[in-house]
Each structure stands twice: as structure tokens, then as C-alpha cells.
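Below, each structure is written out as C-alpha cells.
Where a number appears in this text, it was derived from the coordinates with a stated rule and is not lab data. What you see is a predicted model; the values in this text were computed from it and never measured. Cβ atoms are built from the backbone, for glycine too; each structure is taken alone.
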Structure 1
């Protein structure tokens with residue numbers, strides 16, 4: 001019998017990571033089915049980021065990286081976008097947002113919701129950076145203010161949901 005507060009066994013930890021990767025991949029796919037009327041085509045709510053935040057707070061930095069990177073890889077394989085510009089934009093966004101979340105959690109007293117907002121903002125910055133490189137057009141940065149503005153409420157929403165789930169998991 002496991003004592004309350006005892007560390008997760010290796011098998012249980014691996015199982016939890018695998019379930020989180022699966023859930024994040026399903027969220028990523030489901031989110032693509034939700035039409036969002038915005039001035040920026042392809043904008044998403046970031047529902048799969050909820051799972052990444054839960055991984056960070058429940059398991060740790062390494063696990064958040066695993067969940068987020070595997071989600072991008074699996075979703076790209078399932079959508080047949082592997083190694084396309086969509087894949088690279090997604091990878092850049094998730095890498096920058098993940099590193100930001102990990103760093104900010106370690107060095108600041110910012111709340112989960114604050115970290116989620118910063119993470120959403122950095123995701124947009126990463127994606128636009130890759131878009132500028134791919135299209136060799138600095139003007140792609142013109143949509144960044146729209147993305148940053150829209151990332152604030154979505155970051156608040158995903159952070160709030162992650163916070164609720166973490167309370168239930170305790």
C-alpha cells in the first residue's frame with residue numbers, strides 16, 4: 001500500500017506520462033475541429049497546454065518537455081504535417097512556451113495562471129519567428145500584436161482549468 005505523499009513508482013510515472021501525452025494529442029486534434037472566428041487564421045485555444053502545465057506541476061520539468069514534444073510529434077504524424085512548416089511552427093511555439101514556463105516557475109513567485117499567460121505569449125512569439133524565417137517576410141510580425149492580445153484570455157483560461165485539475169488530483 002502506498003503512503004500518502006509517497007513518490008510515484010517508476011511504472012506509475014511512465015503510465016501517467018503516456019496518458020498525458022495521449023490526452024494532449026487528443027486535445028490538439030479536437031481543438032482543430034473548433035472554428036474560432038479571429039483575424040488570424042489557424043488560431044487555437046491551446047487546450048493541450050493544460051496537460052503540459054499539469055505535467056509541470058504534478059511531475060516536473062523533464063516530464064513537461066516530454067509531454068509537449070511528443071504531443072507535437074504525434075499530432076504532426078496524425079495530421080500528415082510532419083516536417084512541414086506547420087510542424088516547425090508548432091515545435092518552435094511549444095519549445096519556447098515550455099522553456100518559458102519552466103524558467104518562470106523556477107525563478108518567480110508567479111501563479112500558475114500567470115505562467116500560463118506568459119507561456120501562451122511565448123508560444124505565439126515562437127510561431128511568428130518561424131513564420132518569418134520560412135516566408136522570409138518580416139511583415140509576418142504584423143500579426144503578432146493580435147496573437148499576443150488573444151493569448152492573454154486563452155492563457156488565463158488554460159491556466160485556470162489546469163489549476164482546477166491539479167486541485168482535484170491532490
Structure 2
């Protein structure tokens with residue numbers, strides 16, 4: 001793959017992840033649990049990790065957080081720090097899980113989802129001096145399993161289609 005094509009693909013991944021991030025912030029979740037989201041933008045991060053490498057995934061995820069926060073007008077506001085802490089920890093977990101374990105994309109996605117929650121709870125605790133948020137951690141970790149499976153499934157389907165497309169173009 002030449003440099004221009006790779007740069008275009010990565011730019012499209014960033015754009016799609018920003019779109020998912022913005023759409024997800026508008027979806028009402030019927031659960032009365034603060035901080036719970038589906039993690040749709042994390043699908044794109046997983047795709048970047050499996051299509052390219054850890055560096056690209058980290059770049060896509062960081063660009064998503066910064067640009068989406070800028071678009072929403074919350075750059076450097078508490079929401080930005082929550083999102084950034086979650087994405088940094090979840091990206092590191094996904095990279096480590098993929099590199100050093102035999103987990104499938106489902107396991108990598110679940111690990112990423114769980115560490116995203118942990119990162120956000122740590123950020124809430126630090127930003128707001130709110131130690132009671134830790135009491136929600138077990139519930140959020142439990143909810144991170146089905147959302148991790150869901151995002152892993154969707155990422156896997158996209159990767160499968162990309163592989164088929166590449167095979168057909170050969």
C-alpha cells in the first residue's frame with residue numbers, strides 16, 4: 001500500500017470515528033448509570049489496530065478525542081479529560097492484549113472496553129474528588145463485557161469485508 005492510500009485510509013478512519021463519537025453522544029441510554037455508553041467509536045480504533053498497527057490506532061483514537069471535543073466545544077473541559085483518560089487506557093489495553101496474548105478481536109475489544117471504564121472512573125475520581133464513583137465500577141465493568149463483545153463483533157465484520165474486498169481486487 002502506498003503512502004497516499006494509507007494516509008487517505010487513516011484520515012477516513014479518523015473521520016468515521018469522530019462521526020461515531022458525535023452520534024453516540026446524542027443517543028439516550030435507558031440505563032440510569034452515569035458514564036455508560038456503547039463505545040461505537042472504539043470499533044474504528046479496533047479496525048485501525050488490526051488493519052495497521054498500534055501507532056495508527058493510538059493516532060486515530062487521540063485525533064478523535066481532540067477533534068470531537070473541539071467540535072463539541074468541550075476541549076479541555078471535564079468531558080474531554082474523561083474521554084482522553086478512557087481512550088488512553090483502553091488503547092494501551094487493546095495494544096497489549098493483541099500483542100502479548102492469544103485473544104481474538106472479541107477479547108481485545110472486551111479488554112479495551114473494561115479499561116476504558118477504569119480510565120474514566122480514575123479521571124472522575126481525580127477531577128471531582130468523587131470517590132463514590134468507584135462503587136459503580138463493578139457495574140460498569142460488568143456492562144463493558146457485552147459492549148466489548150458488540151464492538152468486537154462489528155469490528156470483526158468490517159475487517160472480514162475489507163479482507164474480502166482486498167482479495168477480490170487482486
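Work out the source of 9.5 here, i.e. which of 1, 2 gives that when mean count of other Cβ atoms within 10 Å over residues 35-42 is computed.
Values: 1: 9.5; 2: 21.0.
Going label by label, the one that fits is 1.
Of structures 1, 2, which gives 25.4 when mean count of other Cβ atoms within 10 Å over residues 107-114 is computed from the coordinates? Numbers along the way, then the final one.
Details: 1: 13.0; 2: 25.4.
This figure was derived from 2.
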